[in-house]
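Undergrad: The next part holds the structures, each set out as structure tokens.
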Structure 1
Amino acid sequence: MTAWRRIVHSDRARAITCERFLNPAMVIALLLYVLFAITFSSFQVGGDGFVYFNLLRRFFGEHPDSAFAYQFGSDFWNWPFFLGGKSLGVIFGFQPKTFHVSFEEISITGATNAAFFATLYLGWRLLRDLTLPRGPAVLFLTVFGSPLVWAVVFDPAGKHAVDTLVITAAVLLLLRVYNGGSDRHALALGALAGLSVNIRYVNVAFFLAVACSLALLHQRRTVTLATAAAAAVGPALFAIPAIRGISYFVPSYYPSSQANDRFAVGLHPVISSTSNPLNGFDPLIPFKMLFSDHRGLFLWTPLTAFAVIGFALALRRVRDREHRRFLATLLAASIALLCAHTVWGDWDGGFAFSSRFLTAWFPLFLIGVAELRKRAGRLVYLALVLCVVWSLSIAFLHKIGYDGISAKDGIGRISHVLVERRRQLPQQIEDKATARWKYLWDLLHGYDREHVNGP
């Protein structure tokens, strides 16, 4: 009897441990990710990241060459990290560069990774509430097999990691609402909607679909409270840059006084194009975002195609009425977000990896992968790992570059180069990793052999 009790108590303890996010397996996975991120992460702000970075600089008293408010909601997450980097600059000086960038720029990479860790935790909570597999393999395969890996590791200065965090938090709250949540869940959902629309204006389509679904399911009180919260939070956040006299960018056109200028900061490249992104309605854009050679989600990151199939299987399997309604609402909102890009001519995101504007589909991908794991067991990992290897190979090639590289290159051109350089690419990746750790070793000993004094 004593032995039996020990076995029972051991099983219970193991079950409790598995229900903790930071179980031993997850800790190991997180440490491996940290090593990967330190080895390959970009610490320099570039591209669209200058829009949000320069806004922070201007808001906190600096004078960048150009600063305006446009889809700046990610800065509400980034600003504490930015101030931390600014404080380090005050202590150690702004002229010294680490990773050839300022502490302020490094802080943005830190903010992005903090958002990523929070997203992992919320994703784990979401899968737990749906009683789906939620181990580190499910979580990290979904990350590395989706556009999120590019937003977190290779281009952390953008807004998409924070966007994904906010959408994931909203999806978790939506599940709580369907499970009989209180008024505070509805208010929090609305507040997140107000924040999310400030991160990406097109996110209004996602939350409009959520509101319509809740209204059709007679959740009128929830809709009323959430709408009131969104109407209060959204405009309030949008108005904050005006406190510092920062001008706003009109999404359809650049300011007339700068319409023909190239926005740049110092020696950095152009931060945005001068074309009008809202250049007409194209009903084929959703199809292009999913299936085109240019940036098609399912071709660049094929794990997402498996994830969508898994999500459909989950929707078919679930018998719990509220969970089924939740999944249907998430699907409708995700489709609405996709279709909203029919008026966005720059749907490809310039020199982007996969369909970066669908990074916020992460909760859907996560549920789909977890459902496949539930149905097929560990065997499904074989197919998913192959998908991740494919996507990471493309990501590294896209980041390292090749002769004649162009933003117009599609998956056909890139895969052709990948085959041609199948022997050189692993060596280039190894060289980058070796150089990064040699650099860190030198820094640890107080020496920076690659130090570059900026202007």
Structure 2
Amino acid sequence: MRSSVALRAVRPELKEIWIKNFKSLKDVRVRLGRFNLLIGPNRSGKTNFLEALDLLRAIYFPRPGSEQVSPFLRWWGYDRAVWRRDESLPITIGLLMDIAGYEVLFETTFTGIGGAFRLLREVVDVKGVVRLEKEGGLLRIRHDEEFLDRAGEEVEEAHETAPSAIAWPSSELKRQLAEVGKEGLVNYTVELGEGEQSCFLWLYGKSVSACYLKTVAIAIEADGKATIFSPATSAPDISGRISTQPLTWVVRSALRYLLENVLILRPLDARKIREQMARPIKERRLSEDALNLHGVLYLLFMEKGRLPERMEAAIKDIFGEDVSIAFTLTEDGRVYMRVFEGDLELDPPMISDGFYKVLAILTAIETRPSILAVDELENSLHLEAIERILDELRDADCTVIAITHSPLVIDLVDPADIILVERDEEGATVMRRIPDPEALKKRLAEHGLTFSEGWLYGRVL
């Protein structure tokens, strides 16, 4: 028997997002790559898409001190966050991911009607393995029949060849497998306790244990009420060592990582960032307005006594080889960022808005979020800086979603990475990719048009 341990997450690869009934996103489904550029007119719903991602994070991982606050308060209530202010409608957000080589679906449906937030339904579906669906106080577990056949064969083989070699988590599981059999495990429901009504127990994790056969793991979840079969998978544990774990544990860890580490960068107020001189912080998470930029950057700087090499190289490429950054602590213990051009130290009023914008994006990349979204990417940046920042975003170890209105940015990006955003006759947001990017590039070239010109003239679809 092995006890559950905190896992260092296997990074999920996000493939698709769908959103229903959030603001202008009545029913949107969009395929995602590693780098995605959203373009569209004002009020088309681009920022609403980013806000939906931030809402998802806030629901499952609220900021400290806001656990008891409605996640819809920022919009002044649920009626202002739901499609056409129709409080009778629930909001749904779903994700399709690749986790450890398996296709995984996560979907959550919730409401805030009457000022009370409630999770209505949650689904985690590991294709070809198991589907877990929580609705109210019930957790439905549906194993894939073909996979369960293989698992059953391994159980029988273990009983026949080496029954004493199996470290059963409990005699109850051993009895259950013998008496219930495959038919009772393909599709069954467990009732969760009163204290477990408000969150998806399996996603959050409780005290669990597991046993391992040849290629199959059997995990005991929900305080012993649920028996979940999944492949036994190699993944890093909290110490970084590779160990065997049930695939469901790996999926849970990856989902937690993805939901907790969404980072949205809003348009920045460089003046406010200049004025920030806070005490050192312990958290590496950059705030959406980057007002804690100095503190996060100081943490990164102190790890090796210098900026990360990738950041340093990008800063020198954009602003010049003689530009450098250092930090000191003031007499009262606050962090002060020092910027130099050669031997000349630049006082904060001498530092450009674009410098802070570049620092914020590079710092965000270094904190390794699961999803990094940058609103109004082009603000305060000249063409060469935009080009270099786009390179960094494409190479980031996360899913990147950027928003722009700038033809300069649009023409620097492959049409295959662009998502067109607009409103339909009903006022609902529509998001579409270019059906055949290569054919489009050829067609535009024949007419002597750039992509941004083709988009403005309505000739890209």
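Undergrad: Computing Kirkwood radius over Cα pairs in Å, for residues 39-110 alone gives 12.4 for which of 1, 2?
TA: 1
Undergrad: To test your reading of the models, identify which of 1, 2 gives 106 for volume of the Cα convex hull per residue in Å³, for residues 303-366 alone when calculated.
TA: Traced to structure 2.
Undergrad: From 1, 2, which structure was distance in nm of label points 7 Å out along Cα→Cβ at positions 119 and 447 = 3.9 calculated on?
TA: This value belongs to structure 1.
Undergrad: With P(r) over Cα pairs in 20 Å bins from 0, in percent coming out at 23, 57, 19, 1, 0, pick the structure among 1, 2 it was computed from.
TA: 1
Undergrad: From which structure (1, 2) was helix-only ellipticity at 222 nm (-39500 (n - 2.57) for each DSSP H run of 4 or more, over all residues; to 500) calculated, if the value obtained is -9500? Display every interim value, and only then the final one.
TA: Working: 1: -20500; 2: -9500.
Working through the options, I get structure 2.
Every read-out reported here was derived from the displayed coordinates using simple, explicitly stated rules and does not represent laboratory data. For clarity, every value in this text was computed on a predicted model and none was experimentally measured. Cβ atoms are built from the backbone, for glycine too; each structure is taken alone.
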